[in-house]
Structure I
Amino acid sequence: MQRDIQGWHSPSLNKHMEIAVYGHYGQALLMLPTAAADYLEYERFQLIDAISGPINSGKFKVFSINSINSESWLNSDMHPRHKAIRHQQFNDYVFNEVVPFIKTHTSEETPIFITGASLGALHACNMFFKRPDLFAGTIAMSGNYNLSTYTKGYHDQDVFFNSPEEYLPGLEDHDMLTNIRKSEHIHILTGSGNYETPEASRRFSALLNAKSIPHELDVWGPDMAHDWPTWRAMLPYYLEHKF
């Protein structure tokens, strides 16, 4: 498997950010880490190995980035307002720096799909629904789609507008909804085992249905826990059989 590590000083975040690139061509898949993890998390936990088939065949070129969750919602020593500001800066980093990087390493026409597990699933969904002009779809695994779950009671406009469960019911922008609804790849996946919250995915699916947004809700069984074996099963299945 072709593997390349690159990085640059991010103007949005004012720090050096690395990105791991796997594969040589194909549709682009942007991977967001789980909680406070880094750009090599999916490699360390063998999820990259699990999706090596679609990568080596040229079906997907994969891009894995750092999180800054430890500098925002998971930082207990940080003022909540500053956490929200840092979260917005991360969005800017992805939209204004990572997406152009991906296009430079694929093409302007190559679709970009975005995926993540756990907290990464929330971010992946949020970024897709905020910018359906940039992303062609999302695979969200084991997520909870209300950012307030992570804010310890703090709430402001930045929390609201990064919490898909909160802002989607009021979304009426025709162009955005048209872009969202034309996606053939909105996949909401969850297990039903230990530490999973399938009710969060069912609740989010009901919201999408209410907005007439086509999607797939896939609830796996009680043997599928909130852990890496579940995601190592889910993601390769979807990349191999749904795309």
Structure II
Amino acid sequence: MRHLVLTDIHANLEALDSCLADAAVRGYDDVVVLGDVVGYGADPNAVVERVRALQPMAIVRGNHDKVSCGLEAADGFNSVARAAAHWTLGALTPDNRQWVAALPKGPITVDADVEICHGSPIDEDEYIFGQSEARIALLTTKRNVCLFGHTHYPAVFESLNGTMEAARVAGAVAPELVLRTGIKYLINPGSVGQPRDGDPRAAYAIVDVLAARVEMVRLPYAVAIAQDKIRKAGLPDPLADRLAAGR
């Protein structure tokens, strides 16, 4: 079973379409989405409709999904994120807003090997950047592979019996990971629509359960078009500028 893993799309249609086209060539059996379908980008409706058409076998909400559909206030957001969430709330069609609002809270079990969450399996809004947070999260996971997003940084954390075996983040993450028996994994594929690891290319993953391997994919997309849409929508300029820098 090959799971296509998408997270932190953030209403970036150009990045999403590039990932889907590339994944179609590689081949996959189903789709799992780790949250933050909307927020920041200029195409919330088109992206929601793309994701809905994929009929994900598992999907969880992200913090921007919650705020952008009115479920939560933007109290913890900075001014740029708050402005984007407010704009998205007004831009979403009623049907798409209702769909986003109905997204479930993680973690969710996908199959006998995989579970998914947005921030962490402990708290959907928690950020996992380092080994200390990862170790605690891995102690709570119910499956050998837990997929997460939220940080916009590719990362792989490995644990054996509660002890960290390895930790690789951002540039240290290899294009292919072999899943070893007896090891628990916490894996972030990186952001589809707003990478923050200094690499502006879109990120996604394919988890092949039967082959016991994970493909961590980076690929270019039409950044300039996504930037132009953001500016024309009247969204804050930093949201367009950061796409070219991957920050």
Structure III
Amino acid sequence: MIIPKLVAHRGYPRHYPENTLIGIEAAVVAGARFVEVDVQISRDRVPVLFHDRGLKRLCGVDGRILDYRYDELWAFRVSEPGKFGDRFNDVHITRLAELGHFLQQHPDVTAFIELKRSSLEHFGVEAMLELVHRALEPALAQCALISYSLPALLTARHTGWSRIGAVIDQWSEREQPLISEIHPQFLFCDADGLPRAGDLHADDMKLVVFEVAQPPVALALAARGVDFIETFAVGEMIQGLASLSAAAP
């Protein structure tokens, strides 16, 4: 039985607001050694952890990350009220630099840092790469840069980023010439975009599949060649995989 490695997708969203330090800490306590976060840039060029283009779902306010200075964003709360009610009304939008400091304290944890296209389009690739590099500098060796934007990843490769992952929605997209040029170490693919059967090989790239929350599905994918499973429920997946492994003949 092949047990895949698990990536805590945006921290631990099953129980905590996504892309927050409290959720990332909980994922690591639960046993995660790989985490994935999304990065956007505030109006005054502060990299923060945030997925959505708009603030409404997570913070209950209008606008986008890039519309506000960070001191204004600090006043908002990433409470995900539609999911958690008022349980997390004291949780602020996390700066990428906070994650960098956290990683310093947990040298066995690797972070996949996803550059969101909205910020790449607004601020430019070079500016965003510089801001992210600066924020993560204390822990760069523990980070891999990932994105749907292949041109941004190619620029990152040319400017010295050592670990890179391309993100695709459909398995057939792995054959894009630009991916070969980037030569990423990781390939992230949506589970819904995979073929229903057959071996899954991504040349010399480690294959990461998202989003999976069922241990039997994760084992089936690992048997087909998947290296990592990205999940919103990392604690439950760790326990479920351990139980299935123990029960195996």
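The numbers here are math on the coordinates, done by the rules we state, and not lab data. These numbers were taken from a predicted model, which means no experiment stands behind them. Cβ atoms are built from the backbone, for glycine too; each structure is taken alone.
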FRET efficiency 1/(1 + (r/R0)^6) of positions 18 and 202 (r between Cβ atoms, R0 = 25 Å, to 0.05) - highest-scoring structure of I, II, III: II
Computing Cα extents along the principal axes in Å, for residues 130-185 alone gives 35, 26, 17 for which of I, II, III? I
